[in-house]
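*Asks:* In what follows, structures are represented as structure tokens.
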Structure P
Amino acid sequence: MNINASFIIVKRILLICAIAALAVVLGSKTSATKINYSPQFKEAGFYSTTISANNDVADIYYPKPSDLNSGKYSFPIALLLPGALVDKSFYSDYASLVARYGFVVVVPNHFRPSPVNPNSPPILLSETSQIAAVLEQMAIENTKPTSPIASVVDTQRLGLLGHSFGGAVGLSAIANQCLRELLLCREPFTRPKELLAGAFFGANLRNPTTNEFVPIPNDNIAVALIQGELDGVALPERAKRTFDQIQTPPKAVIALQGANHFTITNVNNPPGAQPDNNNPTLDRVVGIETIARWSGLFLRANMLEDAAASDYIYFQGDALDPNVSVTSFR
């Protein structure tokens, strides 16, 4: 029997055990209530705006129920920091799915002078200064009458999402560090009190010159690392070692079978980005949905104290999802 077949069998056994355990937990009724881990909203809206503080053009995705303007909604912010040289448009499928879990997802294009050649045109490269700029802009959007998200943004709750270099920026922000030597910031940074959690794909935090992994004093800010097992750019071992540097729970590392470095994006190897020579074997639609589900539920569990989301992340999800393997601490 090959390794893949053994893995599938083990996951099926775990699934059966999880369902049985869930039924026991829910009580001895004749039929156990099924917990729904699907997105809370069927549709997501979308528009673009300019971040006033830095002139970044940003795409904004938000839940779009029919009664959006009824006055009963307040959605936390989720800032998605893209990978190096990757345009925001390549995250549209992922961002719209995360938004449906009840978040206003902000995806900015941030141009900076090239660290390699300062005389060349600016390049797409995330940095920590974007966090304060986006928080400020969301307060504006929340009070602007013409904004599609007026009066529905919870400006006191911020989660970070990130891919590759953007994920490293997010990890350094959670660690409350300005790591100029790693090009993650260019000016002093202080972690905002609104920052409650982060979920990052294909990301780690290490010094590539010394190969030392950076300690992450996260002060109980929840951190999830979602890692493709076929990632040829941000190697899986680096995610595991970064996970060990996260000093306090909650934390989770979610290994995604068949995923490479760009399973999160709409296409493999987006133009301009450093390509991953490993081809994914996981279907792209399945991969994006899986990353979005684990991201959205992780943020809900740790930013909104959502009991069902917490159950999925820390207890049931590993067995219910045949494509992942999870290590987590609450």
Structure Q
Amino acid sequence: MIREFAEKTDIPVLTTMNAVDLAQDDLHIGFIGTHGNRIANMILNECDLVISVGARLGLRQIGSNMDFFAPKAELIRCDIDQYELARCIKDGEEKHLVDAKRFMGALLEEDVPRYTDWRSRCLEAARLLEGEDVSIGNLVIREISSLLPVDPVVAVDVGQHMCWSAQSLHLRGSEGRVFVNGGFGGMGCALPIAIGASIATGGGKVFAIIGDGGMQMNIQELETVKREGLPIKMIVLDNRELGKISETQHGSYDDRFAQTTADSGYTTPDFARVAEAYGIKAAALGSYEELPEHKQWLDDDQACLISISLPGLTPLVPKISWGSGSIEPQLDEGLVARVEELLG
């Protein structure tokens, strides 16, 4: 119904991290929040109305100062949880305690004008920013995206790669699904989720994007994958550190690393050899650029594990400054001005 409403009205669709699969293919613009796509957060800064459907709008989405959230916009909220609606995000917001399907059905019956010009300006602004905020983590996810089939099922673990996936995982089609654990933040979730999703779809193919830390949390489930003959494609992004935590220790604690890097008490195994010990075909790649050489592995009906080496302290950008609400790193003022002019 989100797609139907968006196609009817041309209203741009932005998502939270937990809902990145609601805007697929040509609807995909980005997700909002602390590590959200810069364009998505800039659109929020300039829009005049936000219709929030089922999003709790927690701290990761709105920050510590609610005045920074969509400062020029009125807010309409739909949620099935009265306790979430009890929180006030903006003065004068309109609240609807109703199931999302009923809410969207009611919106579809309304005579809403088309916002084609506004959406075109948002997409043009997105194109201007396309080459910004790109780390090697984003490049890996883009490469993975290019090799996925139409309407894939993807499970994503917790860590930097979850943010990279939310930023850069572009699904072709309209029926694909991305499972993330953005609420509880449980490392190690991707492989069990992938197993459940594969079993639930009668042994269907599932792609699991996993960090080295998450892979070690439930590595014994490789036996389940092999024993049940599940065609799960495990792609391990191995920077040999607990990247999300070490990044904080690097940026906020003067490189006082603790149990997050090799020198501070954290190490990783050779994941490919571990998988092979369980009887699963595996490969260790020195670069994501080697991934297309294994496309046949991603297409067939057998389980596989592909470990991709990433450099340590791989940055996670952009990031909204907790205190000021500004988006870091700062970009060229001329580029920012052109984007703001398009969106203003």
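*Asks:* From which structure (P, Q) was semi-axes √(5λ) of the Cα gyration tensor in Å calculated, if the value obtained is 35, 24, 19?
*Replies:* Of the structures listed, the value fits Q.
*Asks:* As an exercise: mean count of other Cβ atoms within 10 Å over residues 89-96, calculated from one structure in P, Q, equals 21.6. Which structure is it?
*Replies:* P
*Asks:* Still on this structure: Determine which structure produced the value 0.30 for FRET efficiency 1/(1 + (r/R0)^6) of positions 97 and 265 (r between Cβ atoms, R0 = 41 Å, to 0.05), calculated from the coordinates; the candidates are P, Q.
*Replies:* Source structure for this number: Q.
*Asks:* Out of P, Q, which has the highest value for mean count of other Cβ atoms within 10 Å over residues 185-192?
*Replies:* Q
*Asks:* While we're looking at this one, here's another question. Quick one: distance in nm of label points 7 Å out along Cα→Cβ at positions 41 and 121 came out at 3.5 when computed from one of P, Q, so which one is it?
*Replies:* P
*Asks:* Could you tell me which structure in P, Q was used to calculate distance in nm of label points 7 Å out along Cα→Cβ at positions 73 and 305 as 2.4?
*Replies:* Answer for the origin of the read-out: P.
*Asks:* Let me ask you something else. Given a computed value of 1.13 for Cα Rg over 2.2 N^0.38 Å, for residues 145-192 alone, which structure among P, Q does it belong to?
*Replies:* This value belongs to structure Q.
Every read-out reported here was derived from the displayed coordinates using simple, explicitly stated rules and does not represent laboratory data. Keep in mind that this is a model prediction, so the values were computed, not measured. Cβ atoms are built from the backbone, for glycine too; each structure is taken alone.
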